[in-house]
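Nothing in this text is a laboratory measurement; each read-out follows from the coordinates by a stated rule. Because the structure is predicted, anything quoted here is derived from the model rather than measured. Cβ atoms are built from the backbone, for glycine too; each structure is taken alone.
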Structure P
Amino acid sequence: MTTTLPAEWAPQQAVLLTWPHAAGDFGPMLDAAHAQFLHLALAIADSTPLLVVAPPDRPALRDELIAAGVPAERLAIVPLPSNDVWARDHGPVTVFRDGTAVHLDFRFNGWGGKFTADADDAVCAALAAAGALPGTSEALPIVAEGGAIESDGAGTILTTTRCMLDPARNAGATRASVEAWMAEHFGAARVLWLAHGDLIGDDTDGHIDTLARFCDPHTIAYQACKDAADPHHAELSAMEAELRALRDAEGNPYRLVPLPLPAPAYDEADGRRLPAGYANFLITNAQVLVPTYDDPADAEALSRLQAAFPGHAVRGVDCRTLIQQNGSLHCVTMQIPE
C-alpha cells in the first residue's frame, strides 16, 4: 500500500473554515471577526470551493456569504458546534492510500490542554458523518495538529521538536516514535526537525506553519528576523542556521526564501505582543494568500513569495483582526485535497 500526504499546492476540492461565534475567543469582537472571515472567504472562493463549519445559531450564514459574493456553487455549509476558529488544527489531515482519500482525524486537545477543545475535537467525525468529506475517514488516538506538519508531497515532513515532542500532547513521544507514526500514516520517508524558532504570543508551541514552509520540494520560505534588537532575533537566526544545514531528498541544500518580520503588533486590550508573521500563508488552487498587517514589510513579503510561487497569483489578506487572537491566515484554514 502506498500512502502520500499531499503538498499544499496539490489540487484542492475545498478549503475548510470554521466560522467565529459569540462563545469563542472572538466573541468580544464578533462583528470585526465576521468581517475578517468574510474577506477571507471571498479571497479563497476566487479559485477554490469553501467548506464552512457554521455556528448552529447562524442559519443565515449561507445567504450572507452568497450575498457578499461567494459563488453558491463553491460553497458548502455544515452547521456544527465548535469551540473556536482554528480549522488548521481541528480539521482533517487528508492522505491518499493507493489513490483513495483518507481523512485522518487526529485528537485535538487545545494545544496541550491550554484551552477547552471538546467540540473542536469532534468536528472531523461530524463532517464525515454529514457526508462533507468524500472518501473515508479514520480516527487516530494520536494528538496532532495540521499546523505542526509541513509536507513536500514527496515523502518529506518538516516539523518542530518543541511541538511534536510535547508531553502534554503525547506522553512519552520521542523522535523515533513520531517518525514511526508519520511513516505509517503519512508515508513519510524522511522527517526534518527544527529545534529553534518561535514567535512571541504563539499558543501552539512552535507550529511549523508559523516558521518555515515548503514552496516546492526544493524551496523553503521561512520567517527571518534581521533586527538584532528584536527579541526574536536569536531564535529565528538559530532556526535559519538549521534550515541551511538541511538537505532535500536529492541531497542538495534547500533554496531558502527569507521573509521579513513585520513591526511588532500588540494586543489592543492588554498590550502583549502578538505573533504576526508572513510564513502563515495559504496555498489554494490558483493563489497564495498571505497575511498582511498594514505594515511596510507587507510588500516585501508578497514580492518574495511571488518569486517563490511563479505559477500562482500572490495576494495579501489583511489579518489585523485575526492576529488579535494569536493566529493568522493559515491557522484558520485547512485544505481538502482533490
Structure Q
Amino acid sequence: MSTSSMRAVVQHGFGGPEVLRVAEVARPVPLPTEVLVRVHAAGINPVDWKTRDGSGMAGVLGEPPFTLGWDVSGVVAEVGFGVTTLKVGDEVYGMPWFPRAAGGYAEYVTAPARQFARKPATVSHEQAAAVPLAALTAWQALVDAADVRPGQRVLIHAAAGGVGHLAVQFAKHLGAYVIGTASSARHEWLTALGADEVVDYTAVRFEDAVQDVDVVIDLVGDAHDNTSTRSLDLLRPGGLLVAIPGAGPELAEAALAKGVRSTTFLVEPEGPALTRIAELIDAGRVRVEVEEVFPLEQAAAAHTRGETGRTRGKLVLRVIA
C-alpha cells in the first residue's frame, strides 16, 4: 500500500451489515487548523448501523459510497498550518465532524485539531475509542442540557448501554441520586458504577417503581413502548426530560400540559469536554466498558452484534493490530 492510500471500511449502498467491506482508498490530507490522525481503534455506536441501513445520519452523509464511524483513538501523524494545541506523536481521541462524515472506520482521519483531546493515559486505544460519542452525549445532556445539581434525582433509561453506563457515572460525579432502568442481569454492575437504584424494566413498569424525579435522560424514546411520554409522569413540577433519540412537538406539548419540560438533544464535537472526561478516567472516577473488540475486517460482524441491543457498554474496531 502506498503512502497516499489506506484501508477503510466502505459501503457502496444502504443495507445490512454485509454492505460493509474493506477497501483501499485515498488517504486524507490535513487542511490548515486540522490534524491527520493515524487511527488505532474506532468505536461503534447505534447511529452507525442506523446510518448504514439508510436511516440515522444518512440524510447528512448523502448517498453512498461513504465510510462510517465517528469515535476514534490514535496518534497525530501530521499537523496542518496553524495548529498549536497538538503535535506529531500525541495520543488523541475524539468524535470529529459529527454529524457530518468523519470516516472513522479507517486507518487515518483528518479533522480540526480542537475536535480532539489527549487520550486518557491510563487506558488503551481500544478503551479510549469507546468513549467520545457516548461520553459527550452523556456529559452534554447532563451538564449543558439539564444542568444537573447535587441532590437532584436523575433517571437514566437504558443505563447499561454505551451512553447509559457513562451517564450513570457522570450523574453520580455531579452529586445526583441516580436511578437506572436495565435488565436484572445488569443491576449489580450498575450499582458498582454508582447507581443508587436500578429498575428491571422487564419485570415492572418503571412509572410504578419511580416517582419524584428532577431529570430523565431518555436513551430509548417513544418508539419503544412510549418510554418518553410515560416518563413525563415521573417528573416533579418543572422537571426536565432530555430525549436523546429525538422527539416531535407532541412530546413538548404533553410536557407543557403536565407542568414539566422536555427537550431534544444532539451531541456535538467538544475537545474541552473530552479533556475533562479524560481527567475523570485517569483519576479512576469513571470507567468505560468495552464488551468486545473486532478487527477492522470484521466490521460487519460487529454491527450484527451491536444490533442485538444487548451489549454491555461498547463495541470497538481495532484498526492497527
**Which of P, Q leads on distance in nm of label points 7 Å out along Cα→Cβ at positions 112 and 208, largest value** = Q
**Request:** For the read-out mean count of other Cβ atoms within 10 Å over residues 80-87, a value of 23.9 was computed from one structure; give its label from P, Q.
**Result:** P
**Request:** Using mean projected area of the Cα convex hull in nm², for residues 184-295 alone, single out the structure from P, Q with the greatest value.
**Result:** Q
**If distance in nm of label points 7 Å out along Cα→Cβ at positions 160 and 224 is computed and equals 1.1, the structure in P, Q** = Q
**Message:** Ranked on distance in nm of label points 7 Å out along Cα→Cβ at positions 32 and 264, which label among P, Q comes first with the largest value?
**Reply:** Q
**Prompt:** Taking Kirkwood radius over Cα pairs in Å, for residues 144-199 alone from the coordinates of each of P, Q, which one would give 10.8?
**Reply:** Q
**Test item: mean count of other Cβ atoms within 10 Å over residues 104-111 calculated as 21.1, pick one of P, Q** = P
